[in-house]
1. Please compute Rg/Rh (Cα atoms, Kirkwood Rh) for structures P, Q and give me the label with the greatest value.
2. Of structures P, Q, which gives -22000 when helix-only ellipticity at 222 nm (-39500 (n - 2.57) for each DSSP H run of 4 or more, over all residues; to 500) is computed from the coordinates?
3. Quick check for you: by relative contact order in percent (Cα under 8 Å, 6 or more apart), which of P, Q is greatest?
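Every number in this text was worked out from the coordinates using simple rules, so none of it is lab data. What you see is a predicted model; the values in this text were computed from it and never measured.
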Structure P
Amino acid sequence: MSAITSEQDELRRILTRPGVPWVRSGHPWLRIMREDLKATWDGPGQRFKRLLLSLLGVAPEVVTAEFGDGLLALCHLQWVRPLGEWAFWAIEDDPHQQFCHLAEHLAMRWPMPGWVIDGLLNGSRRDLRFLRALIEGHSLRRLAGGPLLPVRLSRQACHRLLAAPSRTLGFVGNLRTAQLEDAGAKQHLAAALIAHRRSMRLRSRRREERLAQAYGWMSRHQDVIPRADVGLVFEMLISLRTYPFARRGPARVLDDARTLRDEPVEGLARLLPGASAAYRSSGLPGGTWAEMLNGNIHVWSVNELLSSSKLYWEGIKMRHCVRSYHAAVAEGSTSIWSLRRNGRRALTIEVRNPRERIVQVRGRTNRAPHAHELRALQRWAGEAGLELSDTAVL
């Protein structure tokens, strides 16, 4: 047994001091855990106090911030053996091994995978609720797909997860490994997807279902997708939640992913026209009016383009580069307007918002405005209080 440090000696005095609420102490890592301790004051909190005092006497190496969350998690479990019978501290000096054996002694009726014990140390609250149910004897097969584990697992995947030897991957890493092996992923693909940020924590049931679909699609096409693009494709499959990748082949999906990377505004507008970036309104008024032209009634309208999708399609339909103004419109220095006659695009208008000035007007393929279009533009500019730059229509 190692000698107790000055910090641990101070902790012992705090825990044994009569009449002083130890949970309010200024001890560094107890202060970090204060809210969790206050929430479990009557039950696990008091057991946690007794556990710390006992360990300070026999295994002070475990009573550190590194193991604090794990020790509190143990106090939420039902103990199947008395603490006083634990004697592993006498033959092992490694604190991590001491904690693992302590967890096995106190809470586990039968052997558990190493990731279960590591999950007590590093798991989120949702992970801990699932691990508690598993330790108490609930079937992994029945827990899968439920509120504690929103991931559907086949019988074979459950067997793989329970037999997983790796402790370095942790609970979520071993879970993803079992999912990917069940989907038929090769080693290089499994390693890349497990390390991806989208795989590092459990999500809602709906998101987990999409994640499982993405794993399956990636596994089916793993020989076609270049290894350098695995992360790029996977990120798009998960981030674009309505993207219909299940009905598309690898060449089309890979092209879409590269487009989204290289031209995010155009890519997002093309792939998901309804899910584009919204712009803040400039506050300037639009307008709609009718006029007689060559014996026919024509209805003019001017509307501000308030999304990246509308900006993209304005550039496509008018065959000019207005879509490249995304950054200026997003920051609010510029607003883009569409002048239409009888619902059909006639002119694209650029307005500098701070100066309230129209600085550029272009028709289809960057042509200059026709005379009747210019009259309509001047009418709207006068009603909106905008200055028309001399060079705007050149």
Structure Q
Amino acid sequence: MQKLKFPSFYLRFKDSKLEEEFRQYYLDKNIKYIRLSLLLGALIYSFFFLIDPILTPDIYPLAWLIRGVLLLFLFFPIFILSFSDYFKNWLPYLVSFIVFVVGFSIIYITNMSIDHKAHLHFIGLILVFIYSYTFSRILVDYVNISVLAIWGVYLAGLFYNPHLDIEYIIIDVSFLIFSLICSVYAGFLIEKLDRNNFLLLRDLDKQKKELELANKKLEKSSFVDYLTGLYNRRYMEMRFREAIATYKRHKISTSIMFFDLDDFKKINDEYGHDFGDLVLKEIGKVMRSYLRDNDVILRYGGDEFCVLLLNSDLFKSLEVGKRMLRGLKELTNIAGKEVKLSFSGGCISLFPDIDSVSEIIKRADNLLYKAKMEGKGRILGDFSGVESGRQDSQK
């Protein structure tokens, strides 16, 4: 996990990209709470309409005017803008601006009144500190800027306000400093917790993605033949079931070819099984070169291969099979050794009578046996289902 560094007023990650990611995450996570805090802040600020006639009876109409203007032209417009994607990223700055303006208005009202109770408005500043560091849900560094500005205005007001007694000043400043320290500490703890939670969730998300990737690799490895890198029989059966279901729903032409290498045992006997494995790999590459991207080639087992051709009828698929056979016969030299390769194959197209994978394999085996008996080096088609498929497609 990333370590946090703590400059004098900031909580920040050392990695700038991580910091930017956190800020966006934090804003997206807390956007609803920020909107709610704006309404809560407006409610608390409105409460002082009741207090103004008591604390500042000499200027309470002016205080009401100031508060009304801020509510109508600051709180509620920014609340409405918070629902805009364009202004959402500006929301921390806008809320910080509200914090400063509210603090400034409280200080201004206090200094404009000559009533001895006016200094009690410092309670409003305490609420501003507590609200901005805990309830506003904006980051501490944004709040610090507003609070420092408020303190600057407040201290300036102390020097230029002749109506405040030194005793009141000491009491007010003491309470303000204490409340500020508590608010800052609470704000730091809240944000630190949020940052640590962000790192934890980020690490968990990373681990989850890595686990999903590992599971996908594991699942894929269970479908792949370790020798040739082609898909294996398990994957073949899954895809055959999908092809049958797709055909029954949409009547999309789908063909399946099975190949069995001719006299492959002679290669193993003459050159050894290691060379035989190399030949199987090369045969897989040759067959793959004649297929489309959406076609699937699989190693059925031993020296048997299978090809699934989607959106391809029996006649087109037979032509593909014949090209593959010619290409295989042209492969006469592998790793400097002379080889003579061919296969016997069978091709079928799905039709309504085929309901299972075992039916496909049974028909393919019959065609393979027939091709072997007729002299090898050829591919035969099962035309028994062609007419049945045509009739079914016309229904």
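1. Details: P: 1.20; Q: 1.41.
Largest one: structure Q.
2. It must be structure Q, since only it matches.
3. Working: P: 7; Q: 12.
Sorting by relative contact order in percent (Cα under 8 Å, 6 or more apart) in descending order puts Q first.
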